[in-house]
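Values in this text are rule-based calculations from the coordinates and carry no lab data. Bear in mind the structure is a predicted one, so any value in this text is a computation, not a measurement. Cβ atoms are built from the backbone, for glycine too; each structure is taken alone.
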Structure P
Amino acid sequence: MTTRRHMLALSASALAAGAIPASAQEAGAGSEGGSTITQIRNATLRIDYGGVRFLVDPMLAERHAFPGFPGTANAHEANPMVHLPLPLANLIDVDAVIVTHLHEDHWDQAARDALDKDLPIFVQNDADAEVIRGQGFSDVRVLTDSTQFNGVHLIKTGGRHGTEAHYAVMAEVLGEVCGVVFRRTGEKTIYLAGDTIWNDDVAAALSRHEPDVAILNAGYAMVQGIDGAIIMGTEDVLRVHQAAPEALLIASHMEAINHCVLTRAELRAFATREGFAEKLLTPGDGEATAF
């Protein structure tokens, strides 16, 4: 079978620059001089950026494959709550994988089983790298401020997976998280915030990198008995818009995992009331956005 990596190696010249046709957008295909962000499910994305295809935070299990997260909202619901929108073979035919952290809804057993063990895997720190190497992956790389891959500059950013109240109770469970900025000459700058609430790390990333596009995990995931959420909700998204009013916001991590209580429709309605609906996209699973 000719994989994505083989195709690039054998026929890079065949990737034409310019507009991406609708059929390619549906498949999440990218090209030199253009980017496509495909919402897969939950935080799983396929980002085609300047001819390089990344799979982000793969949760590839079948619907209802594992229990709801205990102690969280709607814990009786099995995860994932929805099916994958595209064939598995299409999703794993990529050049590299980015894992922002090791929670089950970002890096699950199905992904570990399906992905080529020789694929480059980018992670946030040495601890995560050691875990993934122990799972049989041979090319695990730690993100930095100056990571390069096939002409794409990947910049690690910080985040906070919940409030101080959350970390006081469950710091070990929440752990460290990261985001990533994608840069390449001739491309729009993309900021993937990762599993974080609005905080100083997000504000600093927006100020420093001035992204054209910001991908926000915006499902407002709730833990029982603790006020606030462990990823962004409506007010966090508004804060991002206020800090970067020219950026296009793409909402991810919604309507797929038991503890995410904010829906796409609710977020769109909020954006309309607050006057930034034209700067917000809430793509459905399988839906691609081309730039």
Structure Q
Amino acid sequence: MPSTSVAKLILKVNKNMDNKITYTIEGNDIPFQLAQIPEPPKKLFVQGNLPKNNAKVLCIVGARKYSNYGESVTRMLISGLKGYNICIVSGLAVGIDGIAHRAALDAGLQTIAFPGSGLDPSVLYPRKHRRLAEEIIHTGGGLISEYEMTLPAFEWTFPRRNRLMAGISEATLVVEATKKSGSQITVRLAHDYNRTVGAVPGAITSPLSELPNKLIREGATPITCSKDILEMLGFDIDKTSPIQKELLLSLNDSERKIVELLQIEPLTIDMLIIKTKISIQSINEILSNMEISSIIKERSGRFYLS
């Protein structure tokens, strides 16, 4: 919900059909980063919250038609940010955008969505992510748009939306994208606004790696693990976050080995057995207990940190 100062600038409060409150902000309550871009928004419609105070805001973009590699890398990178004051921004779209929002929710990070439409449920785009949008709001994140509540998504609304995503963020990370994609627009805007750009390297044979690999050749920060993101955002990577430190202290040696491995990447049970040298009988019991304690979770045969 808005701060006291924001509340004074509310132009309209609207309860839509899902009983979510939308408020509008303008003037000095437009986030500072957005107020500095060449074409700042005059007014924003908001459901939920703006980025938390002092949060490092990271925009993550990528292909709508993603690969298994793109999905697993996005989940792995974001899961390793758990416990840090980081807000994940994306566009609510199908593909890497939606995966980034979901991974942020799973990691307990705030996430903000900038849909390419108004915020009324009758036009919110894409329709299949209405439930995801509700989860984002209910967990302390928010939806932000400069479009009137009932404006549908059009081809022209997405590039304009992208300038807000790039503008509010300290850095933009491209996971997977072809050279001619909406992600290219966001990257160009991030460069124009003097924001940092990172990219996840991919196979030279994959069209989905064309843009990230090109960006890395041109000087973008290569992102191969969560620590690379933390370093890009200016965190002291030699210091473990308070939540991660508390978690590690509460684990036994076998559990700690598993957590340290899953902080790097999701792993199958076979991979965990090889890397930890724990017997299959013991590891099954350990993993089961860790799942019950909500330390890890299993998805599609791989284990992730919760």
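Taking semi-axes √(5λ) of the Cα gyration tensor in Å from the coordinates of each of P, Q, which one would give 34, 22, 18?
Value 34, 22, 18 for semi-axes √(5λ) of the Cα gyration tensor in Å corresponds to Q out of P, Q.
Have a look at P, Q and say which one yields -7000 for helix-only ellipticity at 222 nm (-39500 (n - 2.57) for each DSSP H run of 4 or more, over all residues; to 500), as calculated. Can you show the working numbers first?
Details: P: -7000; Q: -11000.
Only one of P, Q returns -7000 for helix-only ellipticity at 222 nm (-39500 (n - 2.57) for each DSSP H run of 4 or more, over all residues; to 500), namely P.
Thinking only about distance in nm of label points 7 Å out along Cα→Cβ at positions 64 and 216, which of P, Q has the largest value?
P
For structures P, Q, calculate mean count of other Cβ atoms within 10 Å over residues 72-79 and state which one comes out highest. Present the calculation step by step, with values, prior to reporting the outcome.
Values: P: 16.0; Q: 23.5.
Result for mean count of other Cβ atoms within 10 Å over residues 72-79 over P, Q: largest is Q.
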